[in-house]
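Every read-out reported here was derived from the displayed coordinates using simple, explicitly stated rules and does not represent laboratory data. Keep in mind that this is a model prediction, so the values were computed, not measured. Cβ atoms are built from the backbone, for glycine too; each structure is taken alone.
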Structure 1
Amino acid sequence: MAEKQTLESWKEIAAYLKRSVKTCQRLEQERGLPVHRLEDSPKARVFAHREEIDRWLENGRNSDQEALSRKSGLKSILIPALAVCTIVLVAVVIWLFALQNGNLSDSAVSTSPVSREPGYRQITYHGTTCEPALSPDGSLLAYTEKEQGEETKLMLRDLSGEEAVELYTEHTIEFPRWSPDGFSLAFVSGEPGQGAKLMLRDLSEDQAHTLLKENSIGRPGWSPDGSELLVTAIKNNSYGSTILVSRDGQSQHPIFNPVNTSSWSPDGSQIAMTRMEFPTLWLWDRATGTVQSFLVSGIRWLLNVNWAQQSDLILLSAMRNNNRYAIFTIRPDFSQLQKVVEETQILSPPRWSETGDTIYYFRRKDENLELVKITIDNATGKAKSAPSILLSDTGSIGNVAFSSDSTRLAFTRHLFHSKLWLTDFRDMKKNQAPQTKLLATCASKKINPVISPSGEWIAFSDSGNIFKMWINGGPGTSLTFSESVHNYPVWSPDEKWIACIASKGETRNILAIDPDGGASVRLATSNEELYGPVWSPDSGKLAYGTDEDGNGRIWIADINGGHPRVLAEIQWNLGHVLSWSPGRNILYQTAVNRNFMVLDMETGKQELLVDNIGYVSNPIYAPDREKVAITWNRRGNPGLWLVSLTDHSERLVAEENVFAVGWSPDGTKIYALHHYPGVQTFLFEDHVLVIPAEGGNSRTLFTLPGAITGVSISPDGQKFVCSTSESISDIWLIENFDPNP
């Protein structure tokens with residue numbers, strides 16, 4: 001059937017333009033949208049011809065591209081001009097009146113900038129929106145919206161008051177990024193098991209276009225002229241590469257190894273790049289195709305890079321070897337490395353102002369979130385003044401987006417809570433689903449549930465305390481009452497103790513808590529970060545890790561008291577993972593997630609778990625204690641692997657992006673969680689998988705309502721206690737977040 005060429009109502013016209021009826025009516029008045037009426041009256045029935053609208057759009061794009069290619073119904077320049085004239089006229093009248101009455105002194109005339117008060121505005125109210133992206137001029141907001149069990153939507157809203165419109169829908173949509181001209185949106189999307197796609201949606205067109213398709217694609221970054229996009233992609237189970245993709249998708253040019261963050265020089269001739277686990281800044285030169293590198297000393301991870309668009313300064317955020325966050329500036333020739341500030345926790349990548357002489361970032365200070373501003377001396381790269389707080393608030397923020405002129409800031413505000421579930425396979429009849437019931441709703445984002453060795457009790461953390469609950473449900477009993485924050489409960493194999501980490505201020509303790517309500521025992525104290533703890537198979541000792549200036553140590557504490565002793569000197573990394581019981585060996589993670597070291601507690605001998613290719617994480621002992629299941633990003637064959645602890649033989653079990661969470665008691669099955677496709681952080685789906693240990697396809701064992709954050713399995717393999725995390729997230733806008741930019 002031929003497409004109807006006549007649009008016979010305001011509703012059909014609005015649908016064709018993908019705008020609201022109100023916007024289309026305004027476009028008719030202000031921009032001459034070709035709308036016809038059956039009678040010569042504003043209220044008469046309207047109609048329009050597609051051909052005339054298409055021609056109007058094309059003419060409008062050529063004459064006033066910004067307004068019409070967006071189809072946003074922005075006001076014409078006449079109305080702001082009249083408003084400005086009116087303001088000027090009123091100001092002149094007031095000035096003349098003051099002059100006539102002698103109230104205007106010389107001191108009243110000031111050239112200092114006008115201070116503008118910040119204003120908060122909630123933009124969405126669905127509780128399901130995140131990833132805001134402000135157009136360069138701050139007038140349009142793109143964001144994602146995902147209801148439970150539904151596809152993700154890419155939405156667009158005109159901040160002058162228009163209703164949001166849907167631009168695209170797919171299972172996963174991430175990283176919306178505006179082109180420098182504000183006419184196009186790049187984003188990453190995907191379907192489960194089908195990889196990821198780099199997409200482009202031109203707001204003057206009806207459809208999004210695929211520019212690149214790979215197994216995984218990271219955050220896109222636009223070139224200054226908007227002709228190219230830079231992404232990191234993993235292709236066909238390879239190590240991956242950083243790729244330049246042309247705006248039309250016709251050209252795809254690998255330039256470097258995979259990176260986490262990148263930033264273009266103002267003229268587009270160079271790209272600054274960082275990869276978190278390497279303390280190195282790389283600079284790619286377009287003219288020569290070469291890459292130069294600079295090692296930043298005293299740094300464990302480089303977290304972000306941002307190139308000022310009005311100066312030759314590059315901004316780096318990093319975690320130092322002392323576990324504190326720092327912001328640096330550096331020249332493109334790697335000279336004048338200057339530390340600007342050091343913080344306990346930075347929550348958002350710092351970014352430059354439009355003028356390149358100010359940086360902004362969010363930090364956590366006690367229980368508050370603070371938006372901080374620091375002015376920078378362009379000549380030296382040093383801070384010209386101490387950090388000043390622009391805004392202070394409580395809560396949790398997600399993605400942050402700034403307008404180019406530093407007048408608007410959009411962010412995601414999160415409210416988290418967790419639920420504790422029991423899935424019981426006992427008495428389950430053939431072809432029936434297991435019984436699942438809700439045990440508790442908790443206020444914390446992550447509660448770390450663990451089943452006791454007898455299978456009768458659960459320990460978990462919530463709101464800073466450790467709780468104990470009967471596995472079939474009932475009231476939870478708090479085992480801690482101090483002002484410290486208690487996390488990471490671990491049952492001893494004999495079920496006499498629950499170990500945890502207790503933190504208060506800069507002090508951290510390893511505690512052993514009596515699960516029957518008796519007094520707790522402090523086994524270790526440190527002013528450094530503590531990791532673990534993990535129990536020995538006989539319940540007599542605890543192993544834990546400390547980290548001081550990048551020099552890691554594994555310690556052993558005796559449950560009967562005495563001073564802890566150093567077991568091994570190591571270099572820690574992001575994971576800080578330790579594993580011991582039920583095996584006789586301690587497994588600890590080596591630098592940058594590359595491997596695990598196997599430490600034999602009887603002989604003191606240490607050796608690598610696997611050959612050093614790819615990244616290794618999450619070792620889970622098999623019931624026979626002779627092998628472990630690991631997640632291994634092995635080049636060419638990433639997936640779930642089994643590794644023998646006796647001869648170090650390796651076998652691929654499942655070529656899937658999964659994390660093992662446990663074994664069946666007979667060792668024939670591995671239980672795992674599937675990682676979200678295309679997402680760079682460890683977030684998981686809503687179902688538990690079962691995978692044959694001998695290899696084969698995975699299948700879903702059971703599904704829960706929400707993303708699973710923790711799994712504990714009873715010793716008989718019949719009960720699964722899981723935690724799920726849920727959040728309400730909406731987007732807020734701050735107008736004039738910097739009163740004196």
Structure 2
Amino acid sequence: MPRDTCVTGVADRLAQTLRRCDQQVVYSTLRDLLIPASLATQAHSKGGWSMDVLRRTAACLASTAVAFFAVWTLEARADNGIVQTHYDGATNDLLTAGLGKAGLAGPAPIFANPTQPTAQELRRSAIYNNYRALVDMAPGGGYGTIYGPSIAPDGSDTLGEGKIAGDEYIRFERAQGRRPRVTMMVQIPDSYDPSNGCIVAAPSSGSRGVYGAIATAGEWGLKRGCAVAYTDKGTGTGAHNLQTNTVNLLRGERAEVVAAGDDANFVADVSDSQRTAFNDATPNRFAFKHAHSQLNPEKDWGKNVLRSIEFAFDLLNEKFARRGMKISKRNTIVIASSVSNGGGASVRAVEQDEEGLISGLAVGEPNINPVFRSDFSIVQGGGAPFFAHSKPLMDYITLVNVFQSCASLAPANSTAGLNIPGLASSAARCADLKVLNLVSGATLIEQANSAQAVINAYGILPEQNLVQPGYSFANVAQSISVTYANAYGRFSVLDNLCAFSMAANGGVPGGPPIALAATNEAQIFGTSNGIPPASGIALINNAAPGGPKEERGSTANQNLDGALCLRSLATGKNAVTGAPLTGTQKAQADRIADGVGEVLATGRLRRVPAIFVTGRNDGILPPNFASRAYFGLNNIVDGSLSSLRYYEVTNAHHLDSFNAFPGYNDKYVPLHRYFIQAMDLMYAHLKQGRPLPPSQVVHTTPRGGAPLPPPITIANVPPISDSPAPSALITFSGGQVRIPD
């Protein structure tokens with residue numbers, strides 16, 4: 001878009017906002033937009049409403065003016081579809097969207113008009129929510145003392161609010177045809193020095209949007225003056241409301257599909273007639289980009305990372321062309337990074353890096369599915385060799401989905417955080433598993449203990465047992481099982497695989513699907529994690545007695561039939577009888593198996609120096625199937641040339657943000673602390689030639705003191721050691737990955 005057209009559009013939005021601000025004074029209905037109704041009533045009854053409205057109106061006008069002039073002078077959209085915005089590091093910035101350290105830890109930012117948010121408001125909301133999803137921001141947990149925007153690279157709390165000035169470039173890259181698109185973004189801080197250049201690749205974690213690694217790899221890179229190359233990996237918040245036929249645009253605004261055109265983030269591949277028939281049969285449903293693109297986006301995650309790095313090089317060369325230097329891999333350090341799915345994407349990027357773009361790899365808790373090799377085993381402490389490693393995510397997550405809500409009732413799990421009866425657990429699930437002979441025991445306690453034993457016997461560590469009930473409460477295994485089954489099998493939203501669909505339910509357990517609230521839909525880019533349940537959209541059991549309902553509350557046993565269906569498709573066998581599937585189910589299982597085969601990792605890291613950091617208590621990506629297994633595979637494939645260091649951290653799990661809750665805060669330490677150190681170690685290795693510490697177990701000390709543990713200190717989280725004790729070394733020899741207790 002030419003600059004003058006962009007400015008005209010901004011001026012129109014400013015005029016609309018000014019009119020909305022005027023309405024704030026005139027109409028009392030705006031109370032619902034600014035503060036909860038209960039507070040509005042209280043303020044009015046005490047005679048304080050008028051002044052509150054005036055103060056908020058003044059703030060609205062002031063913020064509108066700031067936003068207007070910032071965008072008017074500093075934002076432009078090029079003919080190639082790149083939107084470039086410069087942030088001054090004061091009113092707005094690259095890292096915190098102008099919120100700063102304090103704002104990120106404070107209440108959620110508000111919107112001038114919650115049903116018509118601007119792109120900048122959505123960006124601010126996305127950064128705020130992605131920060132809080134990936135790190136523990138509760139007082140005492142480490143935010144602002146060990147990590148966060150204010151913490152300098154040397155570990156001191158000297159960066160104030162941590163705002164960083166610079167340029168942000170965002171664009172689409174088509175995945176295939178006009179359907180879902182991969183979002184690419186590059187941030188170049190004003191402090192970037194091309195003579196001392198570095199790029200950090202920061203693919204989004206989970207199914208999150210393009211800001212999904214801002215709190216991890218993004219923060220680390222920006223604070224060190226590196227350019228940061230982001231990608232949503234073809235997942236992200238692409239939410240297609242099939243009832244209204246509205247979709248997200250590049251920067252999160254919503255529009256009708258026809259009006260969105262080529263600016264649509266994701267449009268489900270359904271015809272108008274198919275959509276009409278689908279809406280008649282199942283109204284108010286959504287399609288999501290990761291689940292319903294029918295492209296199996298995970299197979300391209302490594303390529304997405306590589307293309308984001310190339311995008312960064314192109315922009316850097318354009319930006320610094322006048323200095324007469326060519327910025328390339330020969331004079332620029334490139335670290336592929338991120339956590340969880342983003343970490344796995346970076347691992348795959350190194351495996352596929354034919355051009356040698358990547359200098360080093362440093363990832364946390366990577367979602368990696370290593371190809372199985374029978375010629376090595378995993379041994380922890382004095383335990384027996386474990387040969388059934390390297391199972392893919394689709395396998396073990398569907399097992400957990402079947403058994404965990406029963407296992408949560410085991411007495412040993414009674415102190416687990418968020419272990420809320422009826423949500424994290426289900427006595428009826430235990431009873432029905434017993435009827436199906438999938439667990440044993442005459443009493444509820446015996447059945448719950450049996451369910452826990454099934455999980456641990458599969459190769460999931462006992463150290464994850466107290467983590468998992470809270471994950472069950474948060475629908476972690478449920479959501480992953482549904483989305484990944486659809487993604488791997490390239491199923492359409494029309495297929496309603498295993499009778500699952502996605503729709504709002506008003507937050508009512510077992511509630512029927514309804515239209516999503518206008519505010520939720522308008523803000524979904526900023527609030528969604530890309531994998532329902534999210535932003536008011538729930539998983540729906542279409543086969544529930546009496547009609548479709550929110551899945552967990554749809555039956556007393558929390559939709560066991562749906563969980564068993566997904567488990568059957570994941571294994572190719574009937575989850576109850578063990579018999580091979582036939583007919584339609586076999587065809588569906590074969591499609592999923594083919595998709596899983598497309599994402600398996602080779603273990604070949606091309607001698608690129610690499611670091612994995614994983615928590616032993618990881619309840620989403622168990623070490624025996626992911627990090628430990630990949631370490632073994634790499635040592636088989638690369639042999640004596642293996643360049644991978646593996647650091648396993650005790651008392652750390654997958655979701656640091658859960659450490660804010662009782663039952664987690666006293667038991668677990670932030671893995672994020674070790675992700676930062678892994679990045680520091682890799683940078684020092686590439687920049688100064690400092691040797692990487694050997695693979696090791698890092699033994700930490702939980703804070704204790706439930707329910708209000710003392711603030712965390714460095715004593716709780718000792719550093720990765722350059723010279724660990726022999727008893728802490730992780731080794732590979734004689735076909736065994738040996739992990740100390």
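When distance in nm of label points 7 Å out along Cα→Cβ at positions 146 and 722 is computed for each of 1, 2, which one produces 1.6?
1
Work out which structure the value 13 belongs to, where relative contact order in percent (Cα under 8 Å, 6 or more apart) was derived from one of 1, 2.
2
When you work out percent of Cα pairs over 53 Å apart for each of the structures 1, 2, which one comes out largest?
1
Which one of 1, 2 has helix-only ellipticity at 222 nm (-39500 (n - 2.57) for each DSSP H run of 4 or more, over all residues; to 500), as calculated from the coordinates, equal to -2500?
The read-out comes from structure 1.
Taking 2.6 as the value of distance in nm of label points 7 Å out along Cα→Cβ at positions 258 and 642 derived from one of the structures shown (1, 2), identify that structure.
Attributed to the structure labelled 1.
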